[in-house]
Structure P
């Protein structure tokens, strides 16, 4: 039996409560595609029966599974070239200068999905900033979905995935083939770690970051949750830090915690009240 409109409304509200992911009613068909396998594993005959289980028994693990299944996990290596050009030409050189005495960088790929963004950043650093080989550099990727975090930790990608955005020379230099898959090299993987985290909730255990990539995720959050995300991100940014959003996202629409700056035909944000680190000579 097909779901009723009230069933879809219930599912949208469940996902919103669990993950702050706001799903438009025009995309109801996604529930049929993504939740049918979970419904079968839960013993439901169809999606309508599955919704009744969710409503009656309120099983926490199934509510979580629904939210994870509906989370947008679209990503690719070096997705959108301009931000990576800005990182290479402007942001990373500035951070290297600012942190030269500490020789330590902490970079955050928030909403990291299956890990391509974090590994792209690691490859960028290895390729263009070899002097950082002697630094303490860690890239931390977080995502609300345990499934995609586990995928990212493995560092193994199908041919279709590596063909999306990864230059051939970097593929051959920083990955090696394992059967029908490509595996990220040990040196690149050593720079990255991945954890489960909900951006709308407090984020204990995370360090203070020099750079935060929060790209192409806020589009799916309602205004109130965007403000909460920016507050959590702000708390985890150090002096002289940088925030990079997606091309269609703006911090000033939701918060006054960040100041915008333009560079290299793109833009980034600086946490207000957390000025430049004093340069040593």
Structure Q
């Protein structure tokens, strides 16, 4: 019924399996290797077509220092903008969705299924068709070209998926815990804060990593809702590293590595909780 574990197959099949894994891994890592290699090359290597060969000289400090050179581009400002946009967006989205998910999972009220279906349906709407109405709305609200426009949008946009995620997690928790707390006279707020939230830590960590990555790596909505450097995040700000007549691919590669580092750090800090949250309920005891 179940596939034979690879460690029980013949030596030939195990060798083929290992070679296939190494080949796929090499193909998957090739773009990352190319970006890292480009980020430590001088611009002259790129101009001469030396993409994969040994660099004529290593320009690691030069390239990464140039990325944060205020005379070259306000990348440090963009980096701070990304932090200012991402952290509140993730916090507000998780806070709202945790309360909404708790209510949809625990309380039985009329229209609950229809409301839950709306949260799910929102995830299937192509986000490109929202560009013009969202832009127009924020212009009328006076928030266009501000970090608050991106904070509010990402909070609203990510709440649907986050509510769907957390509601399904809460449903798998023992309902007897809530009933016991109600018998003891605990209020719904206390049940949520003292019982549900501690049990949701793996799911909150998993969701936090996902939302942080989604918001931090956003380019489309930054392009739609931001024009000036005062609110431009780092993903959109990478375009500032392009010259008027020549594109400095080595600087863009270095900036891309810097922009990717926070997401990698967040994942490794919450790796254990992330995996625990994603696999919760996968195995029945």
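Quick one: distance in nm of label points 7 Å out along Cα→Cβ at positions 235 and 251 came out at 1.7 when computed from one of P, Q, so which one is it?
Numbers: P: 1.7; Q: 2.3.
The read-out comes from structure P.
Here mean count of other Cβ atoms within 10 Å over residues 147-154 was calculated and came to 22.5; which of the structures P, Q was it taken from?
On the way: P: 18.4; Q: 22.5.
It traces back to Q.
When FRET efficiency 1/(1 + (r/R0)^6) of positions 131 and 259 (r between Cβ atoms, R0 = 25 Å, to 0.05) is calculated, the result is 0.65; to which of the structures P, Q does this value belong?
Values: P: 0.30; Q: 0.65.
Here the read-out was taken from Q.
Any idea which of P, Q comes out highest on distance in nm of label points 7 Å out along Cα→Cβ at positions 83 and 107?
Numbers: P: 1.3; Q: 3.8.
Between P, Q, the highest calculated value is found for Q.
Assuming 1, 5, 12, 15, 17, 15, 13, 10, 6, 4, 2, 1, 0, 0, 0 is P(r) over Cα pairs in 5 Å bins from 0, in percent as calculated from a single structure, say which of P, Q it is. Can you show the working numbers first?
Details: P: 1, 5, 12, 15, 17, 15, 13, 10, 6, 4, 2, 1, 0, 0, 0; Q: 1, 5, 9, 11, 12, 12, 12, 11, 9, 8, 5, 3, 1, 0, 0, 0.
The read-out was computed on structure P.
Tell me which of P, Q gives 15.6 when you compute Kirkwood radius over Cα pairs in Å, for residues 67-162 alone.
Values: P: 14.4; Q: 15.6.
Traced to structure Q.
Please compute FRET efficiency 1/(1 + (r/R0)^6) of positions 11 and 59 (r between Cβ atoms, R0 = 41 Å, to 0.05) for structures P, Q and give me the label with the greatest value. Please list the in-between numbers first.
Working: P: 1.00; Q: 0.35.
Evaluating FRET efficiency 1/(1 + (r/R0)^6) of positions 11 and 59 (r between Cβ atoms, R0 = 41 Å, to 0.05) on every structure, the highest lands on P.
Quick check: -21000 is what I get for helix-only ellipticity at 222 nm (-39500 (n - 2.57) for each DSSP H run of 4 or more, over all residues; to 500), calculated from one of P, Q. Which structure matches? If you can, show how the numbers build up before the last one.
Values: P: -11500; Q: -21000.
Source structure for this number: Q.
If distance in nm of label points 7 Å out along Cα→Cβ at positions 91 and 267 comes out at 1.5 when worked out from the coordinates, which of P, Q was used? Show your work: numbers first, answer last.
Numbers: P: 1.5; Q: 2.5.
Checking each candidate, the match is P.
Supply the structure label, taken from P, Q, corresponding to relative contact order in percent (Cα under 8 Å, 6 or more apart) with the calculated value 18. Working shown, then result.
Details: P: 18; Q: 28.
Source structure: P.
Every number in this text was worked out from the coordinates using simple rules, so none of it is lab data. Treat the numbers as computed from the prediction; the structure is a model and nothing was measured. Cβ atoms are built from the backbone, for glycine too; each structure is taken alone.
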